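Pasting the structures in now, so scroll down.
Derivation of every value follows stated rules applied to the coordinates shown; laboratory data play no part. Quantities reported herein were computed from a predicted structural model and do not represent experimental measurements. Cβ atoms are built from the backbone, for glycine too; each structure is taken alone.
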Structure 1
Amino acid sequence: KLPSVTATADKGPFCRKVDMWMDFGKLGWSAWIVHPKQYNAYRCDGSCPIPVDETYTPTNHAYMQSLVKLYHPHKVPCLSCVPTRLAPLSMLYYENGKMIMRHHDNMVVEECGCH
């Protein structure tokens, strides 16, 4: 059994990185993926404070949108909690009958922020 979703930072209900375990066997890919059999891809979860602050690595656009949201709540949507930094994952798998090791970019969430 895989671990349940747990927060990795103490930000309460606000934007944070949480577990999201990928199991290639459960996806039906175990015949061709040799390693890893499973990995924690993480995901972003939670709401973004209004106004947003630098803790959530907002873009300038996101910061401005959060100010509009503060003063005119019905004019713009809330900011979204999304990955702001991703890491690669090294994988060993079969491709065209040959075993290949490849580094796949943007497979693991390292940081979440409000955009």
Structure 2
Amino acid sequence: MGDMGTVIPAGFLVAKQIKEDHKVTPFSVVVHAGDISYAGTGAHDEISEVWDLWGAQVEPISSIVPYMTNVGNHEAYYNFTVYRNRFRMPGPESGGLDNFWFSFNTGPIHWVSMSSQ
């Protein structure tokens, strides 16, 4: 998924539906392809409270299923500082660089995540 954001109440409704879908058809991973929380309001803003709200929003699913992320343009504020401090993806362990380029396996699927940011 991508572009989830924290648009209240829609973001919480999306997260709730993901958890309900998981109950019906269990999945082994969530892949969030950028534009995660929309915590920035401009080129030089980053609102940590919005990130906290987003964390509360996805916690019901991220606490039971691995939640993999990569950046979009909305994570770019302050050179991706908030993203780098809140997320730890398997970059070096998978032969990639940092949190932005990595790969991992779930079952027979090999996922590759590359940032164009």
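Some observations on this one:
- Comparing distance in nm of label points 7 Å out along Cα→Cβ at positions 26 and 66 across structures 1, 2, the highest figure comes from 1.
- Identity of the structure behind -3000 (criterion: helix-only ellipticity at 222 nm (-39500 (n - 2.57) for each DSSP H run of 4 or more, over all residues; to 500), calculated), options 1, 2: 1
- Among 1, 2, which structure scores highest (criterion: distance in nm of label points 7 Å out along Cα→Cβ at positions 34 and 74): 1
- Per relative contact order in percent (Cα under 8 Å, 6 or more apart), the highest-valued of structures 1, 2: 1
- Comparison of 1, 2 by distance in nm of label points 7 Å out along Cα→Cβ at positions 18 and 106 - largest value held by: 1
- Test item: mean projected area of the Cα convex hull in nm² calculated as 7.2, pick one of 1, 2: 2
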